[in-house]
1. If you work out distance in nm of label points 7 Å out along Cα→Cβ at positions 257 and 353 for 1, 2, which one comes out largest?
2. As an exercise: helix-only ellipticity at 222 nm (-39500 (n - 2.57) for each DSSP H run of 4 or more, over all residues; to 500), calculated from one structure in 1, 2, equals -6500. Which structure is it?
3. Starting from the value 16.0: which structure in 1, 2 was mean count of other Cβ atoms within 10 Å over residues 57-64 calculated from?
4. Given a computed value of 7 for relative contact order in percent (Cα under 8 Å, 6 or more apart), which structure among 1, 2 does it belong to?
5. For which of the structures 1, 2 does the calculation of Cα Rg over 2.2 N^0.38 Å return 0.97?
Structure 1
Amino acid sequence: MVESEVEKRIMNVFKEGKSDEVPWMPRIEHWYNVNKILGKLPEEFKRLSLIDVYRRLNAIMRLYISVDGVYGFRTPPYGTDAIPIPLRTIVSETSPWLGLIDKESDIIVKKQKVEDKIITYYETPIGKLRTIERLTEYGFSSYFIEYPVKNIEDLKVLEYMLERTQYIFDMEAYKKLENWLGGLGMIWCNALRTPLQRLLIEYMGVERTFINLYRNKDRLEETMNVIEQSNARFYAVIMNSPIKVINLADNLDCRIVSPTLFKKYYIPYYQKICDELHKSGKYVITHADGYVKHLLQLFKETGLDGIEAVTFKPVGDVTIEEVKETFKDELILIDGIPYWHFLPEVSIKEFDDIVRKVIETFNGRLILGISDEMPPRGEVERLRRIPKIIYKNFS
């Protein structure tokens, strides 16, 4: 496929550590969706699609696809959006956290929406699992209030399903998304998380995972190996896709993932995945939107090309100088402007100052965006200011 000018600008940052212009790639999907529901979109945006809003704002869209989804769009039963989904598995009724089960398998999946909850039932020959997700206020996000693995015996059922999960890449759906973008952005992939992170976020929850990592360490590590093997089938598909940037999407926070855990369970996995993806011509990042002070040095041991959504003080726990001193020219920063600075409580001077400082500090090794998203109360005029700042000071 022919690279657009926008894509060339972004890929030059990854390939050469420089670009003719700072790529401005904010994530505004949540802001757009919530304000559209509330009827609070600016008048000029009310009849525009999301990609047309990006066009008006002179910004580049980072369109994330994941297993059975496209970020910013809520397909049934979560919502009513219709969007091509390039990355999926073979059947269409199952849950995104698992992937979709082979048609020939003996696993039955039933999903239903009850008020503000999505309930999913999994039936296998060796047992059953159930998850309950609660939709947030406006329906554009959800979180588990009941995880599938509730005790150590449930791990067998989870493993049974993971061993039978298959993934496919639909090139026609991908081309349709590319056409929809119209050269105004890039499709990136939100990939499957690290095995321990999947246990923490998707399968068991933080408390249950850590209790069992202490009491049943060997058994939990067996499950991590099964998750890794299942993930490998996913990455085999990704390696043969046209997607160039892969986000391991771990949502890291050192208050949960300590340096000790990161060294043991994350670095070896990252190194292996990065090596495989690099050989396929991909660039690899991860998402670290929590506190990261005690992980900064360790990021350089992972083989990653960049880190997304590092959030500076006062929202996060690191300064611009600390991150630059650690990353040097070895890691790319994706995003950088804390979401806090888009709120009306922050002065325009403070906003302009941090935008300039982030660009001056990381320019060349920077894909500028919001750490990590535009909040619903964020002021659209601040989005407009950034291309002007780039043009006036950094072109």
Structure 2
Amino acid sequence: MAGFVGAVRHHGAVPNAERLVLSLTGPDSHTIELAPGQGNLVIGPSTGDGGRPDAIVDPRDRIDWSVFDHFTGPVGHPWPRYFTYRGDDTGFLEWARTRRIERFDWAPMTAAAVDAGQAKISVFTIRLGTAPVEVAVPRSPDGRHEFAVAGDLSLLSAITSKTSSDPGSGSVAFSPTIRPGLAGEPLRLPDFPALAAATNVSVSCASLRQAFDCAGLAQFAGARSVSLSGRLVNLEALALLGNLESLRLSDSPDLSSFPALEEFPNLHQFMAWNEEEEAGKRLRSELRGLTKSSGRTWEHSGVSQLRAPAWFVTEYGLPFSEWPAKTGRFATKTYRAAALGIKNAKSVAETAEVVRDFVRAFNTRPGIDTIEREDLGEAVALLVDGEPFGVTEELALSWFDEERDY
């Protein structure tokens, strides 16, 4: 952090800006510089793509987590409040049995088997890579804790902890890895018996990728609150969750399979936004109708931001949404032109040429970094999804690989 001015501390209160010396992997092994008001700490290897952790640590290194026992925030709470750790030292879970942590985001690099049953972590997130992870799940007797998983869910084995007998499972949240494009079987959650007692369940997907099959939520029979985003199918299965009191839906291009609201007798909070307009208008009407006919009281409920089906393709669901504004506009304009070209194509050969032209347009375009260029593969998959000549995603991506020079 260029221009940093501040004292060096080995322990004690952490002011708004400070340079800290930490004995993470050995005596005084790391000196870190904090931005004003920083309450989080990122630990892990240098990513090589411009991202830099606060403390660079090899994934294989053992960490002395107890060094953080000596630091507090400006108002006396333990510091840091949030951790992001990419690596394979699991000692933080033993440490967290006595030290409360608001959020811990963990990305293991190799296979792991851990027990989080007694960890005092309010929100514990595991980001799965390519190796399997077995976790004895954290318990939440007060219902206020959340266990979240992102990545390929087939790599997760969730078991009941042998070190904790507390009942309850609080909240679970899933952000599964899903295929680009609209073709193929919908994604269904694996069975997680150790998580079945969860009362709050959320699943975050994308609007223009593989659909999520809501039938897999039946394993959470006691769920009182469900939040879903992205492309959803088998929405009628939600009516089987008889204890459901709160339901949130967002960013869904097709809600045609969603049942009537009257099939949710205990529902008193319903929110839907960024939804396709036909089903959205129906749900808005039902929401008002139930209020008038049965006197049902709704809390924080409504249906808003209804969209035409085309909006999800042309305005929202493209993989350029997080690009910088200037390059994002260029990418979106180029994509729309390519989509029109594919719509007018008369053969596989013409489709191939449109795709190749689209890829070549970015080869010499300045201001696009490597990670953003990888998003173009997803855009290619979307371009050929549903085209009439049977072009598969694999074939289109082979054209992508042949033309790109990055």
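1. Values: 1: 3.3; 2: 4.0.
Once distance in nm of label points 7 Å out along Cα→Cβ at positions 257 and 353 is tallied for 1, 2, the winner is 2.
2. On the way: 1: -11000; 2: -6500.
So the calculation was done on 2.
3. Values: 1: 21.8; 2: 16.0.
The structure behind it is 2.
4. Working: 1: 18; 2: 7.
That value comes from structure 2.
5. Details: 1: 0.97; 2: 1.12.
Considering all the candidates, the number was obtained from 1.
A short reminder: the numbers here are calculations on the coordinates, not readings from a lab. Everything quoted here is computed from the prediction, not taken from an experiment. Cβ atoms are built from the backbone, for glycine too; each structure is taken alone.
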